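Colleague: Structures for review follow.
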Structure 1
Amino acid sequence: MTTGKTLKLTLAAAAVLSGFGAQAQTAKKVNSKNIDPYYNVCRGTSPECYNDWKAFENTPNRVLVYSRTAGPRHANLGPALPAGLNPPLADANVMQRSLVSMLNAAGIQVDWTEDVTVLASRINQYKTVIFASSNRDTLWNSAAATSNDAARTALRNYMRRGGGFVAIHNAFGAEYNWPYYEGLLGNANFYNHSPNRSGVVELIGNDPSTAGVSTRFEFMDEWYNLAPFPTNVKFLAKVDVSTLNPPDAPPHPGHPDFFPVAWCQYYDGGRAWLTTLGHNASSFTGSGPGAAQFQKMVVQGVKSTMGLTPFCTQ
């Protein structure tokens, strides 16, 4: 015998199922060619890999700089930061201070942290998260000696909501044992680097993130060699290997003639802009060769992942 209460529950369940059916019928169909079978995500240069769910439509133009290191620490990061959000920055925290300054000048609010619990709990409050030379097991909660599942899950779900991700320099030396992160970098990882030396960065094609940047400019860096090598991405800039000085340290044999240093991709619903450049403090303070061009490219890359300008145009 069906009671009134049972009937109401049955009708409610039917309505829920009907709603799921409607969602399924209107869900975006993804071309199978854009599904990466290794990382099991939609990734590449096609906008169909972006989840335009308006999740950040009412989010302020704010980004989070995450610079936690769990291994060798680049000098331009300065001393490790205390726990919490926006701890005091010392003069030696050059990369963090410079990112705050250059993004503020572009009208973007910036928070910063090296506290993985802050990243995990607050990431959805930002249009983009910037991994600033945050390396090794950067998502491991060492203070609590717990697994990094919470932070990894938060980052993955953030990308699926349509979040923005920017990796700078030694962010390529992070989370080696998490395939999802390697895919987020464009199917790329840090392998090793040459001596810190000069070379000429050359733009590849056109993109909003490189608009107004000199097509060729002098720069100084470690020039990261990559293994694996990025695939299914839009390459934005490379180093002209014939200009490396001194020339006696050849690039990685896996890519001797084409040596990319910046690229972009859609990844698992979100936007990712990536550069291996950024070793020297002078590139952030403005005193190094090509610093202004590098900073312009970074700011414009951040803006594109935030959705403020077109992203990774084909």
Structure 2
Amino acid sequence: MSDLIFRPLDTDEFDVFHRYATPPTSGVGARTLSFEELGYRSGWVWVALRGDEVVARAGFWAPDDFDHPLSLDWFDPGPGPEGVEAGAALLRAAYAALVTPDYSSPAGDRPEYHLFLPSDWRERPDARADAEARITAAEKAGLRMRVERLNLRWAPEYGLPPRSTRLAFTPATDDTVIVELLSRILSGSLDDWDRRTTEEKGPEATARETLADLADPGGFPGGRDRWRLAYDGDGKPVGIVMPTRNSYNATIGYLGVLPEHRGHRYADDLVAEALHIFSAEGVPQVTDNTDVGNAPMAASFDRVGYRVTGRRMIFS
């Protein structure tokens, strides 16, 4: 280990990052966009070097308007136990340099590690070995797995589910109503982010943060015009669905059912309504995700016709 050098790369050195000799072929860590398309920044891409050999590499990322890295989403330790140790040492060096006293991020007090995985990684020896090497290196660097998520996709060719006949939907235009509804929905939530943020900030502050995050369409058309409140046959509120867009795809930014209405599969109705809204716009696909621990939501996506495209572990 003493002969290794850990350092960040400037933009004009990014070719060094690609000299890593053993990228996984199992699909572990694979992204739908290329390194160039993801837009990594100077100083946020790190390598462990032994002479000219790239032993391990790590790429930190954030949206353009962030001053600090939000996530580590590209990480390759070297092969074998020695490579895992080199990867762990690289992460320790990178985190020590990047998490400065003025570090600030919605994810917490340091960048989260997002490990992208094939949906069947546990069943394939090659993928399991690649995943476990990265998990072990991350844990040796002091990170701990917080949640595993399912990555999901719906496309028109999968079939558009029927629109709800038991719920009525109206545009969600009143922020006061939205915050009150979201605050109530947070009670008993199985979503990791909802639970952690509610414990830290309380339900109303969490609701306002959710609203603020989704209210800015980020330059994409439609924005909050897609949001809908759901009511039952007696005119009582059941929940809310907030379809939106991100930099790459249409997505359901948030949906939730009030605690007193859970257990009746109303989430299916909310997802179906979002898909009808997107279909009217002619979107080619809708991508979403949900925590593995949120089994009711995962089951709802499955019933409506989504397909699992992969998994993602988040370490913090």
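Derivation of every value follows stated rules applied to the coordinates shown; laboratory data play no part. Note that the structure is a prediction, hence the values are computed from the model and not measured. Cβ atoms are built from the backbone, for glycine too; each structure is taken alone.
Colleague: If you rank structures 1, 2 by volume of the Cα convex hull per residue in Å³, which sits at the top with the largest value?
Modeller: By volume of the Cα convex hull per residue in Å³, the leading structure of 1, 2 is 1.
Colleague: A value of 19.8 was computed for mean count of other Cβ atoms within 10 Å over residues 127-134; which of 1, 2 is the source structure?
Modeller: Source structure for this number: 2.
Colleague: A follow-up question, please. If helix-only ellipticity at 222 nm (-39500 (n - 2.57) for each DSSP H run of 4 or more, over all residues; to 500) computes to -8000, which of 1, 2 did it come from?
Modeller: Details: 1: -8000; 2: -10000.
That value comes from structure 1.
Colleague: Distance in nm of label points 7 Å out along Cα→Cβ at positions 119 and 263 computed as 2.2: which structure among 1, 2?
Modeller: Computing distance in nm of label points 7 Å out along Cα→Cβ at positions 119 and 263 on every structure in 1, 2 gives 2.2 only for 1.
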